[in-house]
Structure P
Amino acid sequence: MDAVYVAGPVIRVGKTEPEWALNVYNEVQTAGLGRRVELRLPKAEPALEHAPPAAFLAEIERRISTSAAVIGVYAREISSGPIEISMAGMLKKPLLVLAKEPAQVPRLIAGFPGTRVAGLDKVGEEVRSFLDLVAPSAVAAV
């Protein structure tokens, strides 16, 4: 089964910021239904959150490097998402960047080869199309 790493604001019980990111994650999950693909959402993990910086970095790099592709939820006010998205670009992973304001995605991110930038108006359609390209074996047989 192919894995797709989802970068962006961390999902925390009762406290995900910005709140609109939760809706995007729900749409990403819905778009992945019926496919043989593991969507690795950015959920809070106490052990990882308390890891020393070098161990934290190594684990995030491992997760990104072992994924077939990365879906990034870009929120300007959250620094982790753009950093993880940039790591994926440097690792030459196919990228789909979902942003409330696509024009605000930095050119250094949008310019990575294999990167698609999209707004939030058609998240499901964008994710399904992206998954078809990066994990074609993940499309479930009908």
Structure Q
Amino acid sequence: MKTVILIVHIAAAAMILGASLGWGRFLRQAAEAGQAAARVAIEDVSRRLLLVRVGSMMTLFTGIALIFVSGGFAIVPKNYHIALTVMLAGVGWVFLGVVPKVKALGQVASASEFDRATFGRKVGKLGMATGIVHGLWLVLSVLMFVRL
């Protein structure tokens, strides 16, 4: 059972990283092509964001399941406790930091007049927010292999 949960946990974490890679470049290229392309790009990013949101929750819940399958919080190493805290912060950041930025980009792309400069600034903010998610992903990956 532990092996199955671990495989789902790793796959969900990989889905978070993979689904969010390249958003900034993709959106900038779409903005250069015009408003219609930006709208299509936002639809794609919104679908990929759904994968990130689902993957975040799956990673969190399977991580908690792995802790309990391993014997509970009293048994697992301290790095699992730290990783759980970082993962909670990451899930919160996805829902409170990344999602609103994608919605704001959608509003700019759907406006009657397309403002490339505003769209570009918002793409930069989304890129930074996604970079934070990737940084947290890296920290979590290190915590899974280093024992404290």
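Assuming -28500 is helix-only ellipticity at 222 nm (-39500 (n - 2.57) for each DSSP H run of 4 or more, over all residues; to 500) as calculated from a single structure, say which of P, Q it is. Before the final figure, lay out the partial values.
Details: P: -11500; Q: -28500.
The value was obtained from structure Q.
With Kirkwood radius over Cα pairs in Å derived from the coordinates and found to be 16.3, which of P, Q does the value describe?
Details: P: 15.1; Q: 16.3.
So the calculation was done on Q.
When you work out distance in nm of label points 7 Å out along Cα→Cβ at positions 31 and 63 for each of the structures P, Q, which one comes out largest? Intermediate values should be presented prior to the final figure.
Working: P: 1.9; Q: 3.1.
Answer by largest value of distance in nm of label points 7 Å out along Cα→Cβ at positions 31 and 63: Q.
Read-outs: derived from the displayed coordinates by stated rules, not from any lab. As the structure is a computational prediction, the values presented were derived from the model and not from experiment. Cβ atoms are built from the backbone, for glycine too; each structure is taken alone.
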